[in-house]
Structure 1
């Protein structure tokens, strides 16, 4: 397992589960996204600041996810983010959802930086690239 750059605790609420009290498969994507946004916030960037100051947003280009074990109502999960590659306009991240030290979900996510008006790939802003580069 890669070293973790960031982790976020997330409690499983009733709204996150199916009728059996198990986290619905698509809800894991919400947990992963929430961790990515909080990871960016750690560097001083918010979705609004990236739009207003740099004219960019991030979009998911591809995602590979593996569900190993279920999460259940009221579990306190840890969602991790680890940068595995930085390109001109793309960041590859490895994320996991853990219950204590047990892996429940793992995902490799390719995020692309795009211009907010064109939705075409554009270079990562240098201030963000520098901060991400510091943790690699």
Structure 2
């Protein structure tokens, strides 16, 4: 099997394969962060009420860890809004390690690419019927 054979598939099949790959990559990368880096991230944001609430509320199930990871990401992305609401410590968010921040951004980009590929597949599939 060479690349010419793979490129002969219809567009919707190629988008489906790409979307499946992105979904698997997003899930694996998210689980890696949730099980290996989450506690470290939460310790850097231990004065943020948003992160503290979610860490106590959701627990340590896989779903709970992913939701806690989402709370950490929300604290980092919506900094001004959360600071106005008083649910984050602005200094802790600014001192958050850049490497971990980039890992969280990569996870969000994988998710956005997966949603985009899934939407393209949906439109390609229903437009060719």
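Each value in this text was obtained by applying a stated rule to the coordinates, not by laboratory testing. Everything quoted here is computed from the prediction, not taken from an experiment. Cβ atoms are built from the backbone, for glycine too; each structure is taken alone.
Sorting 1, 2 by distance in nm of label points 7 Å out along Cα→Cβ at positions 35 and 83 from high to low puts 2 first, with the largest value. Structures compared: 1, 2; top value of relative contact order in percent (Cα under 8 Å, 6 or more apart), i.e. the largest, recorded for 2. Given a value of 44, 30, 24 for Cα extents along the principal axes in Å, point me to the structure among 1, 2 it was derived from. It traces back to 1. Of the structures labelled 1, 2, which one yields 13.2 when mean count of other Cβ atoms within 10 Å over residues 43-50 is computed from its coordinates? It must be structure 1, since only it matches.
Of structures 1, 2, which gives -7500 when helix-only ellipticity at 222 nm (-39500 (n - 2.57) for each DSSP H run of 4 or more, over all residues; to 500) is computed from the coordinates? Matching structure: 1. Comparison across structures 1, 2 (criterion: FRET efficiency 1/(1 + (r/R0)^6) of positions 91 and 107 (r between Cβ atoms, R0 = 25 Å, to 0.05)) gives the highest value for 1.
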